[in-house]
Structures are given as C-alpha cells and as structure tokens.
Structure 1
Amino acid sequence: MSFQEFLIWKPDTGCYELHDGVIIEMQPTGPHEQVVGLLNRKLNVLIDQEGFNYFIPNTAMLQPLMDDTGYKPDLLMIDTAALVNEPLWSKESVITLGQSVKLAVEVVSTNWPDDYARKFEDYEAMGIQEYWIVDYKGLGGRRYIGTPKQPTVTVCHLVNGLYETQLFRQSSSLISPSFPGFQLATDTIFAYK
C-alpha cells in the first residue's frame, strides 16, 4: 500500500501508521496517554512563554522519504512559517519536510524497536532537528538505554546531518539543545507506570 492509499483508507478513529506498505494499528495505554498529555502541556507552555510561532497538531502524520511509510508521532512541534513549503498540508494533515518539524516525540511502548531504530533513522534522514524517545517504563534494548534497563529519555539532536544523543534517567532534569528554556524533572515523566 502506498502512503496516498493509506491516507484514503485511514479511518477517523483509532491510531494507525504505515510501515513499508503494511498498516500498523497503534494501541496506546492509559499511562502512555498521560505521558503524552504531560509533554504536550509543558511544551505548549514553552511555546507561549517564548513566543514561538510553533504549534502542536493533534493528528498530523509524517511521511519520510519512502512512499510506502507514514508515521503518527505521539507529539510534533511544527514551525507555522514553514508550512508554506509543505506540499500536502493544505489538503492533508501531513508533514513531508524535516525543516517544518522543530521536535518529534515518541513515547515508547511494546513496539520500542520502531522508536529506537526505524524512526530514529527516518527522522534523522528527514532532517528533523530534535527527536525525543521517551521510554518511561525502560522497555528499550540495553544497547539503547544501558544496563540495568531503567526509564530513560533519549534526546536526539541533529548536528551536521546526524543525531547526537543524550540520555536522561531518574532524578535528573530533561533539557533540550533546541529549547534551552525548557526543563522538566524526569521523575515527573517516569511517575506514570
């Protein structure tokens, strides 16, 4: 299935992605939704306080460079001014250009390999400035979150076309290279289990 066919097929309810032409149904848990809600609230406050011309859409999808793939990140922060260059935006809530995205966030669930490998590579290739992998349950593989496995937020920041990563664990403060005014105690995120 192509991404365009997926957009025509996609129902109004439920959360779906397209991976290499295969439809994937996403089924977030209650705690997953609480983490997304917390981050959404905190980042909207940052947008207002800093006067950024950004917004966080409810249903936008990302189409990476492949025609048979489309993602529904848990959270996207979009540069409103960049939307003029988005070829699909006026008809579909779809972002195709990495420079339109100031931040993409994936909250890890049982499909953690997608967040740590597939989406990491695709978001990096798109040129998305910053990508957070919020692993509030410590589900990711040891090569990604270390040993012992524990709740971790991985902040991926694009430098010369490649992501540099920084890990934030319990009892630390999540900081963002792209948004120096943003700080959030990781324990606030990790409290949702």
Structure 2
Amino acid sequence: MRKIIVQEFLNLDGVMQAPGGPEEDTSGGFQYGGWVAPYFSAEPDAAFDRIMQKWMQSTDILIGKNTFQIFEPYWPKHAEDWSGINEVNKYVLSTSLDHSDWQNTIFLKSIDEIINLKASGEEDLRVYGSAAVVQALFKHDLVDELYLMTFPIILGKGKRLFAEDSMPAAFALTDHQVTSNGVVLSCYQRAGKVKTGLVGE
C-alpha cells in the first residue's frame, strides 16, 4: 500500500496559502503571497540543504487543480531544479480538468479514486499545496506522514492546513531540522489514535 505524505509550507498561525508568490492565490483578498521568499533568498546553510533534499525527492505526486495550474507551466521548463518531476506520475484531483500535455499527468475525479490509488501499489504519494485535497485526506484519515516546513511569521488570515472536520489522529516526530534563519522542518509519522487523560494522574 502506498504512503501518502503531505508536505506543506506553513507559518506559525497555520496559514498555507500562496507561499511562493504574490499572484499564486489571492482568493479571499489574500495579500501576503510569497511569504516564504525572503527565507529562500537568504544565504543557504547545511540544514537548509538537507531539508530541500528531503523535500524534493522524486516520487509520484498528488495535487489539486489550483496547485496543478501553478506547476504545469513552470516545472516542465525548470526540471533541473526538481529531478524526475517530468517522469513521475502526477495525479490531479479535479472535477473539471481532464487533459494536459505534461507527461504522466493523470486526472482523478473523487476521493474514492484516491483511496483506490493508495491501495494499488508501493510508490509513495507526496502532496504539495492543494489545501482542499489535504483537508479531504485528513477527513478520510488517509495521511500517513506530514513534512511541515514552518516559517517564523504570523499572517492572521488565509487558508489554513487543518480544517475543523479533520479526523483526530496522533503523530510521532521522526526527524527535524532547523535553519539559521529560523525555518523548522518537522517530519511526523502517523501514530494511531488520539489519547486523552488527566494531567498529573
């Protein structure tokens, strides 16, 4: 069975909207697009290099329509920055798209197709961006691992990673890296159900 690994840029108040650029996603009047850029423009360090090696591994990806429409015109022309991105399967959850000239693009129409895909092989599926897809995965308890790159800022508005109807789940920290400018990569693996109790007993 495939593992589904959700990889997200995140800030301290949980916003994941439009990290890469001002025009990436302005829905809801969002004005802070490109909030990760100053951290990527800084002088790289060894921790950042290790983070990006983990982040940009060549494996099948699962994304939503909006993220696909950002990726499709860009990555085929910049594949030297993401080894294997043109060759891996790119699964896109969309009810309106059904064709792309980007090789190995496969369109899915429903969460049931994702469930079947997860059960169909061994290759990991990595999810980038795609807020609606991620929230559907959480709701149906389909997330096996989380790779969260957290940036030390608060935006106060924007699309957030976790919706109120997410399936309760426990995760265990498996790895972490911290860059010199305060970006934290935290890697989590699913660890069963949420446990509760009374502090002190």
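General observations
- Winner on relative contact order in percent (Cα under 8 Å, 6 or more apart) once structures 1, 2 are ranked, highest first: 2
- Answer label among 1, 2 for the case where semi-axes √(5λ) of the Cα gyration tensor in Å, for residues 77-116 alone, calculated from the coordinates, equals 23, 12, 7: 2
- Identity of the structure behind 1.7 (criterion: distance in nm of label points 7 Å out along Cα→Cβ at positions 37 and 85, calculated), options 1, 2: 2
- Which entry (1, 2) yields the derived value 12.8 for mean count of other Cβ atoms within 10 Å over residues 93-100: 2
- Per distance in nm of label points 7 Å out along Cα→Cβ at positions 101 and 125, the highest-valued of structures 1, 2: 2
- Winner on distance in nm of label points 7 Å out along Cα→Cβ at positions 5 and 157 once structures 1, 2 are ranked, highest first: 1
- Structure (1, 2) behind the derived value 0.85 of FRET efficiency 1/(1 + (r/R0)^6) of positions 21 and 173 (r between Cβ atoms, R0 = 41 Å, to 0.05): 2
Since every read-out is calculated from the coordinates, none of them should be taken as a lab result. Because the structure is predicted, anything quoted here is derived from the model rather than measured. Cβ atoms are built from the backbone, for glycine too; each structure is taken alone.
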